[in-house]
Structures are given as C-alpha cells and as structure tokens.
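Next up, some structures in structure tokens.
Just so it is clear, none of the values below were taken in a lab; they were calculated from the coordinates. The shown structure was predicted, so the numbers you read here are calculated from the model rather than taken from an experiment. Cβ atoms are built from the backbone, for glycine too; each structure is taken alone.
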Structure 1
Amino acid sequence: MNNKGFTLTELLVAMGLSVVIMASVGAIYYQQQKSFLVQDQLAGAQQNVRAAMYFMERDIRSAGCDPTKKISPAPGIQTASSNTISFTTDPDGNEITETITYSLDTVDDQIERNNQPLAENIDALNFVYLDGDFPPAVLDDDGSGNVVASRPLIRSVQVTVVAKTGRADPGYTDTRSYTNLRGETILGVQNDKFRRRTLSTTIACRNL
C-alpha cells in the first residue's frame, strides 16, 4: 500500500510561506488604509478652508455696499489688520448697515464670523490690503500688516488661510513654512504631525 502525504519539513515550509504571504498582504492593506485616511483628512481640511473662503469672498466683496447712498457715515472697512477685517455694508438697500467681522481665534484654532465659528482647525488667517494703483501697492501703516489711516484707500484684499487635518499622522512631520501671496511667512515651521493645506485669493472690493 502506497500512502502519500506531506513530510514535517514540507508542512513547516508551507506554513512559513503562508506566514510571509499573510504578512505581506497585511502590510499592503495597512499602507492602503493609512493612505486612504491621510487623503480623507486632507480632503476634509481642503473642503473646510474652501467653505470659509467662499463666505469671506462673498462678504468682503460687498464691503461698503450702499445702494441708496443715504447712509451716513458711508459703509466701509472699519478694521484692517493682518488677521482681522471688519466692515459695514447694506446689501439689502434698506438703509440699515450690517457689520461683518472675520477674525482668527488662536485659542480654538478657528475662523470666526461675528464671533461665531466658521471653520475649525485653522492655523493661520492673513489679510493683505491693496490700493487701486496698477500694479496695486500694499497698504501697511505700521509695518505689521495693519492699516489705520489708509483704510479709505483699500480697493482689494488678499486672503490666505492655512488649515490642518483633524488628526495627526504619526508617520509624518511638517517641516514646511507657509506664506501668503506676497511671499511673507504667516506660519512658521511647526515640526508636528499634522498635515496642512493653504488657500489664497485676491478679493476686489467692488463698492469701495
């Protein structure tokens, strides 16, 4: 009688190969899962900053709106600093001005609109104010990005937002610094585990 089977050595080799294959499959799955989570976090940060920029563009573009020309003093920009902008507007034409303020809450890391949270996980919010010359010149009364005496000259605003992911990535270290459209650093190297996204735009103030 010829009984065929596997020897102990063959079984050990087969088990060893199985372990190697399963480990490889597990490693590939882990990397794919990690990549998916990273991309999901980055997409969330990008969507977050885009939503905030949409509202800021819409509102800042309406700064100084006064259809009836009956409001005194005329609506306009009230505060113009490097991380806060406040202005009055009457988009409804009912001769009742609305004050809108955008600022960065550095304690809770969020952009606020009239002291209400608009976007979270925000590391930097930067405003640069330009006049109506061609090419436009930067208005900076004190050398720190703040405009006081020159507020009536503002015709456009450059806005830059730096958002971070909601979760840290243990396998990543952020060694970048982040700049606005003028090339000025608005967020230095953090050396932490968060990934970040930057969005910048220039908003023309049609009513100023």
Structure 2
Amino acid sequence: MAHNRLLCTSVLIAAAALVASAWGAGSSSSHKVYTWKDEQGVTHYGDQIPPEYAAQAHGVINNQGIEVEHTDAQKTPEQLAAEDQRKLDAEQRANYDRNLLTTYGSVQEIERLRDQRLSLLTDQIKLKEQFLETLNVKLNKLKATSSHYKPYSSDPKAPPMIDQVAEDLVRVGSDIHTQEENLRQKRAEQANMTQQFEGDIARFKELKGIH
C-alpha cells in the first residue's frame, strides 16, 4: 500500500511539473495546456494534442491544473446512427403517448373500440371459413367426377379427362389456396390487433396512473 501511495504521489508530482513547465513555456494569456489519455488510461499534458489522439476526449487546464474546457471524443458512424435511432424511438414513443391521451378518455373507450374492430374481423373470418368450406365440397365433387377419367381411373377403357373438368379442378384448387392464405392473414390481423389493444390499454393505464 505504501508503495502504491508513493507511486501515485510521484505521478502527481510529475504531472504538476509538466503543467508548470507548459505554462512557463509561454507568457501569452492565450497559451493552452491540453490533457488527454492514451490507450492505457495514462493522462498526458502538452501544448498540443498528438494527431492520433485528436479524435479522443481531451481537455484544457489552467495553471492550477483545473480543467476549464472539455471536448468529447468524436463519435463513430455506428455511434451516431445508434444515437439517431434512439432519438427517433424516443420521438415515436412520445407521439404514441400523446395520441393515446388525445384519442381516448378512458380505458372503457379503448375496450369498446377493440371489441367493435375484433367483432368485424371475427365476422370476416367466419365468412371466409364458410366460403372455404364450400370450395372444398366443390373440389371433392370434382375429384369424384375426375376419378371416372384418365389418368385417375383404374379402368383401362376410361375416357380421357374432359377439358372443363380439368379446368375446374385447377381453378377451384387455386381458389382454395387463395382463400386459405386470406384466412391466415385475417387470423394474424386478429392476433396483432388484440395484442395492439392490450398494449394500448396497458400504456394508457400507466400514463394515467391507473392500477
């Protein structure tokens, strides 16, 4: 411990000597003594900053060793981009909160709107499910019909597939695929809407201090 105290005292004495020397080197009131740290965290003093440290944080000290000016380290493009993103996120959160408070007067208003919109989506999903069921019934009938024709029939004397039946099979199959995709999208929209309203209600309660 005594050795460490002696070492720290020696460093401070040396730093003070450097500062005094730097200030004694010129009598102009505009003379500046800069301070900066190297990669190991060691503080340096001088009348100018080495080019390799120019982009790092540095300061200017007076003749009493007190920092009177400070310049932060230059930020990398990645740091600047992250800072801009944080500002954008903060602005979007502020806008979101402001819209919540100006749009709704109570939790009940949010819940009523949620129920109305979810009810509409539920009705749309039911209609698509019914239509999809109708298409599947139609497809099964077409498959039954096509089983009497080549190449689906096992009868070697079966006639070739009628063009209209083949076209209907393709068309109905395509319609089923389209309706299944639409149904998936509507269900995803329903789940997202539920989650969004849950978030709105939770945030509104937080902003209003409702427990």
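General observations
- Highest-scoring entry among 1, 2, by distance in nm of label points 7 Å out along Cα→Cβ at positions 63 and 95, is 2.
- For mean count of other Cβ atoms within 10 Å over residues 119-126 computed as 22.1, the structure of 1, 2 it came from: 1
- Per volume of the Cα convex hull per residue in Å³, the highest-valued of structures 1, 2: 2
- Test item: distance in nm of label points 7 Å out along Cα→Cβ at positions 103 and 127 calculated as 1.1, pick one of 1, 2: 1
- Structures 1, 2, by distance in nm of label points 7 Å out along Cα→Cβ at positions 55 and 159: label with the highest value: 2
- Among 1, 2, structure where helix-only ellipticity at 222 nm (-39500 (n - 2.57) for each DSSP H run of 4 or more, over all residues; to 500) as derived comes to -10000: 1
- Answer label among 1, 2 for the case where relative contact order in percent (Cα under 8 Å, 6 or more apart), calculated from the coordinates, equals 19: 1
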